[in-house]
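Pasting the structures in now, so scroll down.
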Structure I
Amino acid sequence: MKKFSVAVYGYGGRGKIYADNFHTLGIDVTAVCDIDEKRLKIAKSKYKSETYLNGEEFFQTKRADVLIIATLDDGHYEPCIRALRMGYDIILEKPISMVKAECEEIKKVADETGQSVTVCHVLRYAPFYKTVKKLLDSKEFGEIIHINLTEGVGYYHFAHSFVRGPWRNKKISAPVILAKSCHDMDMLTWLVEKKCLSVNSYGNLSFFRKEKAPTGATNHCVDCPHKNSCEYSCFKIYLNESYEKLAGLARHGRLGDSKEEIVKSLSNHKNLYGRCVFACDNDVFDHQAVTMQFENGIIGQFTLTAFTQKIGRTLHVYCEKGEIYGDAESKKVCYKIFGDHQEKYVECTYENEIYASHGGGDMGIVKDFMENYGKANMLSDIHLSMQSHEMGFAAEESALNDGQNVKLD
C-alpha cells in the first residue's frame, strides 16, 4: 500500500464519515477546513489536525496528498479545480457538480494534470451490490434483459434533507435525481456494463406543498396546533430515538446535543429544521420514475419515492437464465436459476462499519482507496462516474418536458 495523507474540505456529515474511516485505519488526517468552528474543534481533538475556517487560508499551500471534498453540491467545482492544479488527488462527494459543464471541466482538468478524482459512488463498494455484481459476472444467469431498482428515501429522511434541508431547492443543490439518486444511476450502469442510449422520466412535487397543509397549520412547528400529531413535526422527528442517526446528522453543528437544547433550537423561527414541511421553499420532486434504454436492448427502470417508512433500496435483475433480487438492508442476495424452483441466497459480510452507512459502502470506498492508491483507476473514477451524471441530467430534462425522450451523446 502506498503511503499517503488526507485533508478534508467540508467537514459535515459526509466529510466526517470519510475522515473518521481513514483515521480508524491509520491514515493521517492532516488538515480540515469548514465554516463551522464547532466542527473544527471536533476535528482538531480527534485527529490533532490543522484547522481552517476559510478556503483562501486553506489553499495557501498543499496540506496532504489527497483532498476529500465534501461540501454541499454547489461548492464542489471551484475547490476541486483549484486542488487538482495544486497536485492533490481528489475524493469527491457526489454529485460531481450540479452543473453538467462543470462535471465535464473537472474531468478535463484531472486529465490535464494527471491527478485522480474518485467519486463517492459508495454503493459500488457495498457488500450487497458487490455480491450481485459477482453473480452477474459469473455468467451463470446469462445476459441481463431488464433491471429494476427502487429507492425508498423514507418520509422523515426526505423531509429532513429535501424539504427542510440543504437539498430542497435547485437554486442551491442539484435536482433530487442527481443529489440523491446518482448513486442509483451509477449502480445501474455498473451492473449492466453497457452504454445508456436514451432516457425518459416523469416526476412531480405532489405532497410537500402549501395546499396540502392541515387546516390551521402554521409556518413553524413550535406554533402549530398539529405539532403533537403531525408525522412531520420537527419535534417528533428530531427527538425520536428511532431516528437517532438522522437526528445526529441534523445536530452536527445545528441543533444541539441535549433534549433541552434541541427543543430550544427548533423553537427558533430562524432554524430551517423547525419549519412546517408544507411551508418551505422546496422545489425538488418528491417522487420520480426513470426508464433507460441501454445497448443490446437492455431496459433499466428506477423509481425514487419519499413515501416509505423504511429507508432503503430494492433491486431485481431479470436475466436470460435466472433472476437476482433483494434489498441491501437484509444483507442477503437472493436468486433463482430457471428450472430449479429452489430459492438460493448469499449472505453478505460487512466489515469495520463505524457508522453502518450505505450498507458498508462508506468504509468500502476508503479501504479500496487505500489498497489501490497510486495504481490503476479506482472503481469509481470520474471517467466511469460521468455516465451516471449524464443520465441524471437527462432524466431531469425529460421530467421537466412531460417525459420527452432524451438521447445521450
Structure II
Amino acid sequence: MNKKVTHANAGQGDKVANYLTSLGHICSDINQGALAAVLPFLVMLDGYSYAAVAMLVFAANIASAVIQPLFGWLGDKHPSPWLMALGVFLAGFGMTLIGFLDSYWAIVAAAMLSGIGVAMFHPEGGRLANLAAGERKGNGMSIFAVGGNIGFFIGPILTAASLSMFGMAGTLVFVIPATICAIVLLCFNSRFKALGVASKAAASSNEPEHWGKFGAVLGILSMRSIVEYGLTSFIPLFLVGVLGAAEGMGSMAISLFAIFGAVATLMSGRTAEKFGSHRVMIIGMGASACFIVVFALSGSIALSLVMTAALAISTDVYYASTVALGMSYVPQHLGMASGLSYGVAIAIGGIAEPFLGMMGDAIGLQPVMLVLAGVALAGSCIGIALSRADAQKKAEAVASIEPSPACE
C-alpha cells in the first residue's frame, strides 16, 4: 500500500516520491543524451549531411523549450502526475522511431516527438520533486537534477553499444527503459496526487509571489546554460586544437566534466543548506569565471584537466539549489517555474552556441573562453544584487515586527 502524505507530515516530504522523480529524469534525459550520439550513425549509415542531422537536435530542443512552460502552466492549473509517465514514454518512443524511418522529415518529426516527451516530463517532474522535498527544497531538487546528469551520461553509452551491434535498428533499445519507467510512475500516480493535495493544503493560498526576482534567477540559470554549453563544446576543441592534445583527451575531458558535475549536482542541496543558496550561487559563478580564465591562459594540458574538473563542480554545485530558489519566489506556479527553468533557460544556452562557434572561427577559441568567463561573472553580479534585495527585505520584515521605543 502506498504511503499517504498527510497535512501533518507534508513538511517532511516524501523521499520515495522524490527518488521516483529522479528515476523519471534519468529515463527522460537518456534520450536527450542519446540524440547527439545518434547523429554520427545517421551520417555514416544513412548518408545525411552534417547540417541535416544538426537540424534534428535543433528541432528537438526547440520543441521541448517552447512547450515546457505550457505544460508547466497546465500542471499548476490541473496537477497531472501522469504527464511524467507519458512524457518519458514519448521521449523514448520518438528516439526509437528515428532508426526505423526513411523520410528525413519523418525523422525530424520523431526527434520533435521525443523533445515534446521531454517537455511533458520536466515541469511536472520538477513541480513534484519540489513538493516531495518538503522543507529541504534544495536537497530534493538536487536529487531530481542529478537524474538528468545520469541520463545524459547513460544515453551516449547506450547509443554506441546498441547501434554498433544492430545498426539503426538499435534505436529500439530506447523504448525499453522508457516503457518500464512509465509503468512504474503510473503505479505511483495516486501517491503523487496525494503529495500534491497535502502540500497544497499546507501552503498558504495568499503567499505573495515575486516574478521580478524569479526573472533574475532565470537570467542566472540562462547564463549558466550558456557557460555549460560552451564548456562542453569548446573544452575538447581547445585541448586538441590549441594545446595539441590527442583526440582521445578531448573525450576524456568531457567524461571528467560529466562525472564531477553529477557529484556536484547531488551535493548542491546540502551545500546550499549549510552555506545558503545565494552564497553558493554567487561563489559558484564567480569561481567558474576564475577557472575559465586559468584554463584559457594556462597553456598546460594537465592544469587544463584539473580546471575541467573544477569547472564541473563550480558550474553544477549551485544549479539545483538555484532552481529551488527560483521556485520559492513563485510558490503558486511551481510547474511554470520548472518549465521555464528546465526548458527556456537550457534552450538559451543552445541558441547561444552557434554564435560562440562563429566567434571561435573568426577570432580563435581563447577569446571565446574569456567571453564565457565574462558571462559567468555577470551571473555572479546578478546573484549579488538578488542577495542584497532579499537581505534588505528580510531586515525590513524583522524591523516591522519589533516593538517601537514608544511602545516599550
Please state which of the structures I, II yields -9000 when helix-only ellipticity at 222 nm (-39500 (n - 2.57) for each DSSP H run of 4 or more, over all residues; to 500) is computed from it. I
From I, II, which structure was mean count of other Cβ atoms within 10 Å over residues 320-327 = 28.2 calculated on? II
For which of I, II does distance in nm of label points 7 Å out along Cα→Cβ at positions 152 and 176, calculated from the coordinates, equal 1.6? I
Ranked by distance in nm of label points 7 Å out along Cα→Cβ at positions 288 and 368, which of I, II sits at the highest value? I
To which of I, II does the computed value 3.9 (distance in nm of label points 7 Å out along Cα→Cβ at positions 192 and 224) belong? I
Of the structures labelled I, II, which one yields 0.05 when FRET efficiency 1/(1 + (r/R0)^6) of positions 120 and 296 (r between Cβ atoms, R0 = 25 Å, to 0.05) is computed from its coordinates? II
Computing Cα extents along the principal axes in Å, for residues 64-271 alone gives 58, 40, 27 for which of I, II? II
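None of the figures in this text is laboratory data; all of them are computed from the coordinates on show. Predicted model only: the values in this text are computed from it and were never measured. Cβ atoms are built from the backbone, for glycine too; each structure is taken alone.
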